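Pasting the structures here.
Read-outs throughout are calculated quantities, based only on the coordinates presented, and are distinct from any laboratory measurement. Quantities reported herein were computed from a predicted structural model and do not represent experimental measurements. Cβ atoms are built from the backbone, for glycine too; each structure is taken alone.
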Structure P
Amino acid sequence: MQKLFFILFVSVSAFAQKDSISYKYWIAFTDKNNSNYTVSSPEDFLSDRAIIRREKQNIPIKIQDLPINSWYADSIQNLGFEILNRSKWFNGVVVASIDSFLVGETNFSFVDSVFYFGSWTNNKNRQKKNSKFNFEFSKTDYGSALNQLAMLKGDILHNRDLKGAGKLIAILDAGFSRVDEMIAFEELFAENRILGTKDFVQINNNVFDEHSHGMMVLSTMGSENKGQIIGTSPEASFWLLRTEDVDSENLIEEYNWLCAAEFADSVGADIINSSLGYTTFDDACQNHTYTDMDGRTAPVSIAATIAAQKGMIVVNSAGNSGSGSWHFIGAPADADSILSVGAVDENADFAWFSSYGPSFDGRVKPTVVAQGRNTIVATSDNGTLTGNGTSFSSPIVAGLSACLWEAHPNRTNMEIIDAIIKSAHLHNNPNDSLGFGLPNFALADLLLTEPRNAEESAVFAIVPNPISATSFLYVYAANSDAMHMEVYDIRGRKINSSFHNLSLFTNNQISLSFLRKYEEGTYLLKVNIGRQEFVEKVIVAE
């Protein structure tokens, strides 16, 4: 067993200068022996929401969920370290010191390993580096804002008054500048749906004074500024968690992410949105390689998978490296059991910057795509801009996932994810740029709707309606591979009849563009699948 010994070799007085330096480490513990907590009393370390979420999905409380041994942490703190973050899932602490140390042997048998992240200059007035978030922006009006919602048929959910009510989304990001002052978020504060904030980069810091990236991400989900922008889940609740330090790129941020995900779990978050990704770092010794993108190597990817195992839907941006030397997705987009979201433009065409899959072990990545080019986001002057990046396609999907889960509260996180994937337009033929494609949340809603009896095992959707050149009848069938479709005019006269072979247990797309040859008006579409019959009104218009 590895043991820990710190040898002080730089005196404290050496840092009695304007720009002090702190040294940061990850210290992993060997066990959780003699814990103050037990799995039989989860209410001592998990919120009621967190416990209910697990009970609904039959997820057991494990030793992994127990907080770290407080005596271990106190022993490290008594050496002079400041404990920045604590991790239950990885069983360790992120610490800082104004002194630098070497590692050797001692009697601390509970220490399993130590990793040195590097040093930081603690001067708030320091010259900031260029932000790692580089997006192109231009002014636009609200007319385009509906596009990013309607592209995924989210407008159909909103029209059914499914806007994320009762769902809690944790946003892990770089900062939420001026969110507490902006018109777009007034409803969130008025209705107490900003449940709290927490900074995992600088303890007790005000996240509203930090970077604007998280503010723009939040605006794609939670904003409500009529005439300007309305997000994809404007009635959801949010926790705003800062994990990203825009002034550097260091592996410590993956551990910040880990601890924030644990916190999100503990407060009962249903969904995590993370518009972040990690590939290479300022210290090349910490760099990932594409071979690491297997979902089991990068610390943040392991953390994302664990978060999914706790019953949360984790939604993460695929990355913006599609045209760069890295080219592929980053971590934690490579994680298993999460939604990794790539980007298309306003016309649903692939966005050139969006990162490619697959994961190194061959899984489909990105999972799905949404509008990430010319995406409408809020600005601190109470206007809007168009922004480019998978940072924005990810929360669009996260917000609509909240709306979908609101409609099906008894479904598990993986059932929601599975329906989203099955609804996507490339589900039968995924590729490395679009993954399974554009999800259709109206169809996903139907896929999750329980049949009234055992014989009723087919669902279908017509999107869009009124009929356009791109209208399809989406059919999901389980008991019959044949479908009879008839079209009737308003007088009840049959004007079209056709038979179609269906593939079982998958999406079938049947073009309805032929209806445009008929006169404007309302028609009835009747579909027979096995013993089931569906009748739906369709509208033909200019």
Structure Q
Amino acid sequence: MSGKIIDVECDFLVVGGGLAGLYAAVCASSLGRCVVVTKQTLVQSNSYWAQGGIAAAVDPEDSPVFHKEDTVTAGRGLCDSRAVQILVEEGRERVTDLINLGMKFDSDDSGLLLGLEGGHSKRRVLHAGGDSTGKEMIDFLISYVSSSESVTILELVTVTDIISDGERCYGVWGYDEGRESYVSIASPSTILATGGASALYRRTTNPEGASGEGISLAWRAGAEISDMEFVQFHPTVFSGKKGDAFLLTEAIRGEGAYLLNAWGTRFMERYSPLLELAPRDVVSKAIHSEMRSCGEDYVYLDLSHMDPEFVRKRFSTIERLCRDSGFDLTRDHIPVAPAAHYTIGGVRTGLMGETSIEGLYACGEVSNTGVHGANRLASNSLLECMVFAKRCVDGAAGGRNPGGAGGDFGGFMLADTREADAEFFNEARDAIIRGMSAYLGIVRERKGVERFITQLEEISSASEGVTGWFGFKLGTMLDVCLLVARAALLRKESRGAHMRSDYPEEDSGYEKHLVFRKGVEAYGDN
């Protein structure tokens, strides 16, 4: 093996540097030594690019009761009621804690400015910097953890294996790109906060790194994975002729924007009495239907009836992006189409973020807490990150280091990458992304999913000799895509973000979670 091994020990190990990972580090910083590992830099996460905001019932006229009702309604019968109760009640506390630490959300003389988004019955979405909430929150948390003597940040470190005997987690193996060294990190408590997998689609709002590596790592270590068929598509992503794509936040429709089909006609009244403020699964399906009816690959978002000055101030980032693409957000019809946005399924956890492997916790998009059910309510994701990051730390506090992370290197040897494997990897990656987009998009059907599973299995067989980074990355993609495909094949109904053209209705027999564990037959759990 080439490269030396660096041994690290800590009380809390956090894998991932988005909001969930950074907030876990904030919570752990007063309890012991915390190491945060991220494969990129701290500003290259989904959280950093989040526009919409963070939902919390902080207004006197709002209540956690209403927030819970909205969340459960959007989740189409699959929300864990206990987890949702925790989310809406503790969510207010976490937001208040963050404000007390010094985080500034948008406000005026009357108090916090609260937005309205699809599926919400009240204005309860806090924003920062207009439409750059994620950036403002991440920048604030980076500053906080960077000043803490008990938190160490390791950037450009790729975690290649969870050290586990199938029953307990002892830490992780990784590769430090900057120091060209392997690293062994031992910890009694490992918190996965690596994000989702929507970058495995051609049209996506996610950065390239959101390819599901945390889900794959947990799967290989023997953890339970659930609800992988539920991939949420954001309804309104810019659809330019040059292929450029960027998110147009849910808050735009919350402030009054219209959706028009390619013929210039509003259409949401045919799909929901909530019109443009229906939950995301309803809006995405409606847009998909209108695109097929009109024979176009886009619909329009129209803000021309809104106050131009308000639009420019409230959505300054989006206004600039539209302008750079040749559109005036205040006057023009903006072409939009759905794009893969959020992985609802993931590593299955309990109410303290614990997984089926002792010592391994998960929070944020990599996890499946049961909060979102079959369809995530807008702006609940950042809230879930904070609520369950703290719960992971609370659940892990007091753990004792069981040892076992040292010794001979047991991880994937990324440094032994062969350039000869690059061509195979590039072709395989492109085929996988095409297949995910074609067969596991907004609408699926049996023959297409079966065809894709066969294709994935063929790629897996052909890749057995691929080594190093290419082998690791391809293996991760195959793990995650097969989990999504097999779950989508098993769920013979349409529910929330999972839609089957051959089973277009909900089936009460599938009001359960599909759970996968390596070496064990998939099963349904209520």
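Consider the structures P, Q: one of them gives -0.49, -0.78 for log10 I(q)/I(0) by the Debye sum over Cα atoms at q = 0.14, 0.18 Å⁻¹, for residues 148-243 alone as calculated from the coordinates. Say which.
Details: P: -0.49, -0.78; Q: -0.69, -0.97.
The value was obtained from structure P.
47, 25, 20 is what came out when semi-axes √(5λ) of the Cα gyration tensor in Å was calculated for one structure; which of P, Q is it? Computing semi-axes √(5λ) of the Cα gyration tensor in Å on every structure in P, Q gives 47, 25, 20 only for P. Each of P, Q could give relative contact order in percent (Cα under 8 Å, 6 or more apart), but the derived value 13 comes from P.
For distance in nm of label points 7 Å out along Cα→Cβ at positions 396 and 468, the calculated result is 3.2, so let me know which of P, Q that is.
Numbers: P: 1.3; Q: 3.2.
Working through the options, I get structure Q.
When helix-only ellipticity at 222 nm (-39500 (n - 2.57) for each DSSP H run of 4 or more, over all residues; to 500) is calculated, the result is -5500; to which of the structures P, Q does this value belong? The read-out comes from structure P.
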